[in-house]
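Read the figures in this text as sums done on the coordinates, not as results from a lab. Since the model is a prediction, treat every value here as computed from it, not as a measurement. Cβ atoms are built from the backbone, for glycine too; each structure is taken alone.
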Structure I
């Protein structure tokens, strides 16, 4: 198989996923409350075995899943993707104990994961994050204590009923093994309703990307509180406040001061599949436009008979297919351990998300006012298609990555 064709079994699986999304997942999505985790939908993704495939399949399979689900149910696609984004660092870098505790629950759809990287002042420039992970001895000098952290326990109803998971802090003979997290995370999908967070914090001040550590932080840790943000999004997006939240060496994902590698490795995997999500939306918009323009009477014929319309539809199809092929190529490169993955991943996400924005917008234009009615497929896609150009690295960030990689290759010759 090449990156430019799919085998019959893969095509059949994609068709099956679109049917499952339409018949079993879409009805559950319709019953969800906007701005809150749809736990019934996540549980159904688990019962269908799709969440388990997040940790057993390659990047191409992940793209096929996301594209197929997005075509028929964007909410299901996003729920699956967020589980993968939040839990992949645990799968790839977690200890046996961390994986044993959380991954079976993520796979079953009974635990909600979240990826907490962005901050109010560190979105696109993720290396500038300021959430502090202070060694316990340093934290004690700030006047904070375990009791003070306990007093800051979340009172959010979403956290109610969860058992305490506060660590027993003990000194380590070979250096600081206990930290207190202090600061804020913002624009975090599934916050504040997730059951655990992959949190990136600064353990070495002034070290840029080299001084960041990834921690697995259960939602019931003392001092961790959250609040929802009123966003244009069907799933929750929130902010997290860390008031001397205790973490230990047992909570580290990977190595101390090497957390940025954890973050970038996760994003390199998921960026092409963000492109797949976008391709699924673009294809849904294109198919709706083909049906509409073929059946709509206008100016003595059908809309498709107008050259201005047919050429626009052709352009929509051309761009969608080009984006799809680049997404598949990037995913295949990841699966083959190609050293060029960062550039390919950035290109795939950039082209696909910008393409989807164009295709959905043109579909709305060709449908006219009906496409902006609440409940119309295109009204839904028009709201959904905007965010992927920002999250997991805005389009401008992807261009920067591409240019950096190109110049690095040129200098290495």
Structure II
């Protein structure tokens, strides 16, 4: 997880044990920590991939094999006692429940330097896996294996039990999907609501443009799985004038997914929300640390996390991740462009399901996508990408502009 708002210090951070006695305290806390204001300066990405055996992508992944491949970079959830060293450019490496690997970049003031550092770390990770006969998956969905947990932790066991009540979407999301996340500063207080609206409204357009998890009937099966898990924690936050207050209410009204205990059973009482916990549904009032942990169980398409964590992109093949990241960065770089994005995307801001199912075959989303790409192309030229990357991004976006153009408008 990227921290765009503070410099991370080595070593464990002492948990905040101050307790909440009233809902209003917790809502104020969520609004203050999830929307931190200031000039938009920093950018980060999180790249996630499924992992497969090179000789047979259908073979099950063994946790010990994966831990050996990752060596000193393996997280403790995979290999107890691991030093969990960062990758060469400083990115921490984590492993998701189904054995997916994830690189979380350090925050960067420059897209060019971000691309350089992530490329270095990705190449290092690819080499480590290759030496163990493993490869990174090329899409946002594991189409070769049914979902099954590789990690055995109380957190993920509790999640699997809770999600089992609503069908297969939960275990699919946990163990068979991979995403590309982009982290952007929330911006100055006066601009935060508009920036949040723009990033959120772009969701269906980006799902249609960059969906990369095909399955029967779906352009982005990953989007479908995530949003089908649990609406209160996974559906988009409405676009309003006060997203911080809306988010705080959503968080407090969402049922607990787990409750940390000394035992291995972290199951939460079904239906008990964090607000219920404050009101006395569990023996002791919750702490700030408990609320911080509850926040990690929320996964809407755009998650306020002190910064804006954009979660609606599927994992991309190879270096293709630079294209959507560059487009999003360019669109959010200038307040005038941000305002225009909100205006352009308003007609399709709620078309998540059609975009996920049909992609650019959804005519309404395709028309807006064309205008968004046209808006972003000149802005991308102003980014500090290295010349080869800049040319590759410009070429890819030009092709998308042609592909999304209405008949008679194609070059």
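Things worth noting here:
- For log10 I(q)/I(0) by the Debye sum over Cα atoms at q = 0.13, 0.17 Å⁻¹, for residues 230-365 alone computed as -0.73, -0.97, the structure of I, II it came from: I
- Value 22, calculated as relative contact order in percent (Cα under 8 Å, 6 or more apart), assigned to which of I, II: II
- Looking at FRET efficiency 1/(1 + (r/R0)^6) of positions 318 and 350 (r between Cβ atoms, R0 = 35 Å, to 0.05) for structures I, II, the greatest value goes to I.
- Computing helix-only ellipticity at 222 nm (-39500 (n - 2.57) for each DSSP H run of 4 or more, over all residues; to 500) across structures I, II gives -13000 for structure II.
- Looking across I, II, the calculation of FRET efficiency 1/(1 + (r/R0)^6) of positions 30 and 278 (r between Cβ atoms, R0 = 25 Å, to 0.05) that yields 0.65 traces back to I.
- Winner on distance in nm of label points 7 Å out along Cα→Cβ at positions 182 and 334 once structures I, II are ranked, highest first: I
- Identity of the structure behind 0.10 (criterion: FRET efficiency 1/(1 + (r/R0)^6) of positions 254 and 294 (r between Cβ atoms, R0 = 35 Å, to 0.05), calculated), options I, II: I
- Volume of the Cα convex hull per residue in Å³ - highest-scoring structure of I, II: I
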